[in-house]
1. When relative contact order in percent (Cα under 8 Å, 6 or more apart) is calculated, the result is 27; to which of the structures I, II does this value belong?
2. If you rank structures I, II by Cα Rg over 2.2 N^0.38 Å, for residues 174-245 alone, which sits at the top with the largest value?
3. Which structure, out of I, II, was mean projected area of the Cα convex hull in nm², for residues 150-197 alone derived from, given a value of 6.0?
4. From which structure (I, II) was distance in nm of label points 7 Å out along Cα→Cβ at positions 126 and 270 calculated, if the value obtained is 2.8?
5. Could you tell me which structure in I, II was used to calculate mean count of other Cβ atoms within 10 Å over residues 14-21 as 23.2?
6. If you rank structures I, II by distance in nm of label points 7 Å out along Cα→Cβ at positions 222 and 278, which sits at the top with the largest value?
7. Please compute FRET efficiency 1/(1 + (r/R0)^6) of positions 22 and 230 (r between Cβ atoms, R0 = 41 Å, to 0.05) for structures I, II and give me the label with the greatest value.
8. For the read-out helix-only ellipticity at 222 nm (-39500 (n - 2.57) for each DSSP H run of 4 or more, over all residues; to 500), a value of -12000 was computed from one structure; give its label from I, II.
Structure I
Amino acid sequence: MAYGLAKPLGRSRRFWRETCTGFLMASPWLIGFLVFTAGPIVLSFYYSFTNFNITTPPRWIGLANYRILFFDDPKFRISLYNTAYYAGLVVPLTVVNGLFLATLMNQPVPGRNIFRTIYYLPSVVSGVANAMLWLWVLNPRFGLVNTMLSWVGIKGPPWLSSAEWAKPALVLMSLWSVGGTMIIYLAGLQGVPQHLYEAAEIDGANGWRRFWHVTIPMLSPTIFFNVITTIIGSFQVFTQAYVWVESSGVDTGAGPRDSLLFYVLYLFRRAFSELKMGYASAMAWILFIIIFILTMLQFRVARYWVHYESGPEGGI
């Protein structure tokens with residue numbers, strides 16, 4: 001009987017020893033997460049209900065920040081519209097173009113690895129460097145885009161000098177870094193079983209039907225992942241707009257008629273230019289709620305179009 005009790009007791013001691021060792025090994029990350037991530041998140045939620053400008057202690061004002069944002073701040077609505085406009089174009093264009101490039105780069109052609117590298121390189125260049133490069137590319141007088149358009153007799157648009165063209169210019173620049181999405185699609189394409197293509201070909205399916213009925217369903221989890229990450233990234237657009245606005249030398253506004261006043265850029269100005277940390281915290285939580293709702297909607301809709309291949313025992 002004593003042996004029977006000692007055996008579970010020994011297992012229990014080993015379990016707790018291994019658990020404590022695991023937490024000890026992970027403690028640097030856990031401490032960093034609590035201090036630099038979880039702590040600021042909790043504090044920002046509290047600050048969103050206060051009037052806090054860093055130089056003075058926070059003063060509780062309840063829902064005043066949220067009321068001002070929704071009813072008394074026209075720039076908040078402008079920044080939300082600009083961000084939604086940008087996301088509405090960037091998300092489908094990035095998802096579709098990334099899949100198109102990945103399909104091309106998955107073909108057995110000479111120099112395939114070189115082309116993959118060329119398409120991927122822009123995605124590893126820093127956002128500031130990208131923005132500065134595209135300032136020259138989209139220059140209305142001597143930029144590369146308008147110069148090439150002039151060769152075929154087309155007068156190029158004013159791009160960043162125009163309220164109508166500033167946001168499309170940013171969308172165009174974002175497509176230059178579609179290589180990151182392409183790489184994820186390539187990984188997914190490598191995992192599509194070859195026998196499915198062979199079976200479809202035997203059944204008489206042409207290239208388009210094989211792509212639509214084999215590649216897309218098998219790649220749907222990867223498409224779903226890219227949709228989610230692209231939505232989150234597009235609603236957090238900041239660096240390119242900030243560089244473009246600051247390089248213009250204009251102290252107020254953000255592009256012609258605030259056409260480049262994106263949500264995170266406006267949040268940044270409220271927080272670090274005007275030192276309205278409580279107001280900026282409220283904006284941050286509104287952005288979190290928007291992204292959370294959009295993500296949950298995607299998960300809800302995903303059950304109708306995302307297909308996971310079942311394993312030999314019916315698992316996912």
Structure II
Amino acid sequence: MKTVVITGATGAIGRALIRICIKEGYEVLAVVHRDSPRAKELDSIPHCRVMRLDLDEYGGAMEELQKQGISLDGYELFFHLAWMAPFGKDRDDPALQLRNIQAALAAVRFAKDLGCAAFIGTGSQAEYGRTEGILSPDTPARPETGYGITKLCAGQLTRLSCEQLGLRHIWCRILSVYGPYDRDQTLISTAVIRMSANEETEFTPCDQMWDYIYSDDAARAILLAAQKGESGKVYMIGSGEVHPLKEYIEKIAEITGYRKEIGFGKRPYNDKQVMYLQADIRELEKLGFRTQVSFEEGIRRILRWRNPQ
């Protein structure tokens with residue numbers, strides 16, 4: 001069987017991508033930080049081999065593969081999800097974010113040395129900054145955060161590097177993904193945790209129009225882009241549907257049986273708040289992509305994951 005490489009494999013998208021790839025018949029090499037608390041969970045997954053390697057060490061990845069006794073043959077696709085400081089105040093640390101670009105370029109070389117045919121990088125809606133209307137690959141990119149700036153740069157530089165090294169390059173700009181293994185601090189996770197416990201909640205007014213996609217659907221979209229996508233293209237990863245953010249929260253309250261008043265308006269918007277987020281997924285649909293998991297079903301799956309019987 002062919003093997004795919006997935007860096008940043010312990011998050012919501014990474015875990016979903018592991019499952020989807022194995023289901024599609026691939027072996028998986030999951031590359032995780034050396035001190036990752038979730039790495040041990042991957043060791044027990046059939047057809048998944050774990051490589052422990054920090055982002056700053058990608059330049060010596062081939063030697064490290066041999067040290068860790070991992071096969072050097074049969075690699076096909078390289079998915080680069082790993083990123084330092086995607087959240088919090090370090091998103092605007094220029095020196096730290098610059099290291100992510102260097103790591104992404106080292107990941108391209110890693111993919112080439114493994115014999116992969118394609119490098120699939122993961123970008124973000126943060127590459128656009130605040131915009132109005134549906135986001136497409138042609139929407140002007142005006143990032144306002146260090147994170148968004150370096151994601152945009154990483155996409156462009158890894159494409160150039162892939163062209164020079166003879167690899168297919170796919171860049172997936174991901175909007176808002178939710179699912180198991182997501183951070184507890186995200187809006188959806190916070191709502192699920194607090195409402196399940198019937199605790200007080202605090203949200204912004206939640207008047208934003210938003211596009212959410214479940215992690216398994218996002219993983220299917222990314223894999224499809226890798227398998228069938230055109231080299232050099234950007235693919236938007238979202239559901240393509242937009243609803244008021246308030247509606248999503250109200251659905252979580254209904255599903256969890258929340259009995260308190262929802263705390264809309266108890267927190268202010270941040271100074272760079274995006275108010276409209278929707279993906280143009282027509283290029284994905286041309287490849288055969290369709291979402292399979294409704295928002296309600298996605299929330300139920302998260303609840304079952306958090307409270308296994």
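1. Numbers: I: 27; II: 18.
The structure behind it is I.
2. Working: I: 1.50; II: 1.34.
Structure I comes out on top.
3. Working: I: 6.0; II: 4.6.
Derived from I, not from the others.
4. Details: I: 2.8; II: 0.8.
Label of the originating structure: I.
5. Details: I: 10.0; II: 23.2.
Comparing all candidates, it corresponds to II.
6. Numbers: I: 5.0; II: 2.5.
The structure with the largest value is I.
7. Working: I: 0.75; II: 0.95.
Looking at the calculated values, the largest one is II.
8. Details: I: -20500; II: -12000.
Clearly, the read-out refers to II.
Rule-based calculations on the coordinates, nothing more; no lab input. The structure presented is a predicted model; accordingly, all values stated were derived computationally and were not measured. Cβ atoms are built from the backbone, for glycine too; each structure is taken alone.
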